[in-house]
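Participant: Listed after this line are the structures, all set down as structure tokens.
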Structure 1
Amino acid sequence: MLDHLKYDIAIVGGGPAGLSAAYSASKQGAKVILFEKDPSFGHNVRTSGVSWIKEMEKYGITNEFYNPIKNFSFISPANEIKISGKENSACVLDVKKTYQLLACKAAAEGAELFVKSQVTDVSQNLANKTMALKISNPAGQKSIEATLVIDASGFSSFVGRKLGYVQSWQRYGAGAEYECYCDSVDKTTLTLMVGKKYSEAGYAWVFPLSDNRVRIGVGIGKPNSHVDPIKKLNELILNRVKPLESMGKIQPLEFHFGLIPNQGLRTKSTFDGLILVGDTVGQANPIVLEGIRYAIEFGRLAGTVGVESLSHDSTANSLRPYEIANKKNLEKKINSALRVQARWLGLSDSEWDREIDIIKGLTIDEFLDFIKSEFTPSKMIKVALNHPKLLAKQLFNLVLKK
């Protein structure tokens, strides 16, 4: 049962954004409650779990929670390249274990966490400047009052939509994957497969978790293609397309499915009594559609700014530091990545064969900056100078376009 009806901050959604917000807000002494609709944190895996070691270590997610990656393979219908690093840079997370860790961090700081708890309604009380939430969970129907609500409900953007501040996402990626046993896989190499053979509007992937465990998936951009990613995934495994033909026995053990926004940041991320964070506001890298690192970073920021806003009744003006940071740190990166993605979605198979030769010309550091959407003018100018024929026209102008 819920012991308190009044909280400083109520968080809707127990993914990395919501749990990180709960952690940072509780650490600063706020009374925080969080509601997760699933039976457990990480219960339904909706992400392939690819992220970056430097960022994960920064947030206390150590090597016991991921498989490290140092090599990157790209396969198109008639071409294949491999970019090798001297040290591990990327990682494939144990998603369930990672979410549970984030939950424990939040709980240790005093956040009250509730699973199998569906927020059914939210409203704003203008008279006393609070937000009211109705919750359905195994203990029955509950009502909660909070000064601030953090909407970390993910793709559904439940709170923001319910209050009429945002609309449903129109452009998004739909991803389906199996986590499988396989006889053999190079656990140090992450593989992306491109071209119509693999995805009509996106890419397929092989993300290793260990010597004998791997995630095989397909992502398809909507509304660019109406193909069902689940059907496409099953076809790839049935036909043993490259590189699956070299993996021996493949036995699916889990099925994952998720949707991720793919149209840039929302116009606004803060309103009176409300912060949007994570997929709710579009904090995702469009090139490889990964957002866990942004979810943790901006989840923590939402918690910090949220606590600071409480003395001002969490008005939109008092939440402005979060809005500014969101725009300043992410908007240009995401918009540049969207332009690269738009180019990629329009490539034919033969054009993809040539495109990955462009990628092959990059050094490992240049490649990592590119794939992570770390598009700073200085970095891109350096790339263009180092590869004048290779990248100046194809990528330099594209990324730095106003």
Structure 2
Amino acid sequence: MKYDFTTLPERKGHDAIAVDAVGIRHWGFEPGAPDEGYDFIPMWVADMNFLTCPAITDALMKRVQTPTFGYFLPRDEYFEEIIRWQSERNGAKDLTREAIGYENGVHGFISSVVDTFTEPGDTILLHRPYYVGFMADIRGKGRKAVYSDLVQDSDGIWRMDYEDMDRKIRENNVKLAVFCSPHNPTGRVWTREELEAAMAVFEKNNVLVVSDEIWADIVLDGNRHIPTQNASAWARQHVLAAYAPSKTFNLAGLIGSYHIIYNEELRSRVERFSEGTHYNEMNMLSMYALLGAYSREGAEWADELRQVLAANCRWAVDFINTRLDGVKVTMPQGTYMLFLDFTEFCERTGHTINEVIEAGWRVGVGWQDGRKFGGPCHIRMNLALPEAKVKEAFGRLLGTILSE
């Protein structure tokens, strides 16, 4: 490969929550520190343990060489590169500059939408399993969540239950849904037919949709992300979508997301709310990071990344299915996260999921409690590491209670 996906960068002491927060309870669900003799392998926070794309650091270094950082306006290239990227990579149709707006993170955007279109006490629909951060976006605003459970078919593929969605919406007077595409933590990449069916349920019930599509560029093994706004004419006008280069290029620390909202009235309402909070101002360097990420070199780097992630996921899924009796997992179609089901293992061995999680932590495998994501006996696991470290982590796990 042209780019380096084999070097594990030294992140300890370099401002990385994934390693520096271990054992200190920054968020409240950090892994415990490993036993003496084990280094820590970060497989919990959803950021990557790879060196970022060289085009990004080149863009940043070039801009820093001009040492003026006063008030600024977004460059035309910022919008042009987003339009080109979304058109070429994700099939966005007729995207214009006016539909794009900077956001200080996907959570900030979702919170703005929640504040703009709902009232305290209102109920918002989520699919379960869910991304843990959505709970903070909803409950932190004094709203309530109602869950429509994803169900696994005979092949272990997670599916939406459209009848259940419709029932939950009607029973709870839902007016807003938080959607996730590709889905975290299950790794599903929704097909066009699935998106069309889901949007039909929301249209029937007049439910506005805010869609987190931050994982759009990390789709594996021939799967293709379809923007939720492309599902139907109704979806184009009633889905408010959030994107960012942060997952694809490991840029979360630079803070630089953006929304796509085609409906002028909805866009105006969201932007008025954001402007009123005075929080939603672009960072100059995050703009240049996006320009580097969405360059031609960035696209080439992202394509190699997907090959690496797919290979890691295939290897890990095969290992789990053949070596870890009682643990269920489905090959993700997107993202770099696995969602492991330990229900049968715990029933067979008598171990609790707490004991399983802590057994991994003791040998330095920093996986994450899946109950935070709505999985009753699950663990979420990040495979965005060099292949050698992925294999080392699973080798260590075999030396714990998982070998029983």
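None of the figures in this text is laboratory data; all of them are computed from the coordinates on show. Not measured: the values here are computed from a predicted model. Cβ atoms are built from the backbone, for glycine too; each structure is taken alone.
Participant: Compare distance in nm of label points 7 Å out along Cα→Cβ at positions 7 and 207 across structures 1, 2 and report the one with the greatest value. Don't jump to the answer; show the numbers that get you there.
Facilitator: Values: 1: 2.8; 2: 4.7.
Result for distance in nm of label points 7 Å out along Cα→Cβ at positions 7 and 207 over 1, 2: largest is 2.
Participant: If you don't mind, there's one more thing I want to ask. Thinking only about mean count of other Cβ atoms within 10 Å over residues 143-150, which of 1, 2 has the largest value? Walk me through the numbers on the way to the answer.
Facilitator: Numbers: 1: 23.0; 2: 17.0.
Structure 1 gives the largest value of mean count of other Cβ atoms within 10 Å over residues 143-150 among 1, 2.
Participant: When relative contact order in percent (Cα under 8 Å, 6 or more apart) is calculated for each of the structures 1, 2, which structure yields the highest value?
Facilitator: Going through 1, 2 one by one, relative contact order in percent (Cα under 8 Å, 6 or more apart) is largest in 2.
Participant: For the read-out mean count of other Cβ atoms within 10 Å over residues 87-94, a value of 14.2 was computed from one structure; give its label from 1, 2.
Facilitator: Label of the source structure: 2.
Participant: A follow-up question, please. Given a computed value of -12500 for helix-only ellipticity at 222 nm (-39500 (n - 2.57) for each DSSP H run of 4 or more, over all residues; to 500), which structure among 1, 2 does it belong to?
Facilitator: Working through the options, I get structure 2.
Participant: Suppose you compute FRET efficiency 1/(1 + (r/R0)^6) of positions 39 and 279 (r between Cβ atoms, R0 = 35 Å, to 0.05) for every structure in 1, 2: which one lands on 0.95?
Facilitator: Details: 1: 0.95; 2: 0.35.
The read-out comes from structure 1.
Participant: Now for a separate question. For which of 1, 2 does mean count of other Cβ atoms within 10 Å over residues 127-134, calculated from the coordinates, equal 21.4?
Facilitator: Details: 1: 15.6; 2: 21.4.
Comparing all candidates, it corresponds to 2.
Participant: Right, another one. Between structures 1, 2, where is FRET efficiency 1/(1 + (r/R0)^6) of positions 95 and 167 (r between Cβ atoms, R0 = 30 Å, to 0.05) highest?
Facilitator: When FRET efficiency 1/(1 + (r/R0)^6) of positions 95 and 167 (r between Cβ atoms, R0 = 30 Å, to 0.05) is calculated for 1, 2, structure 1 comes out on top.
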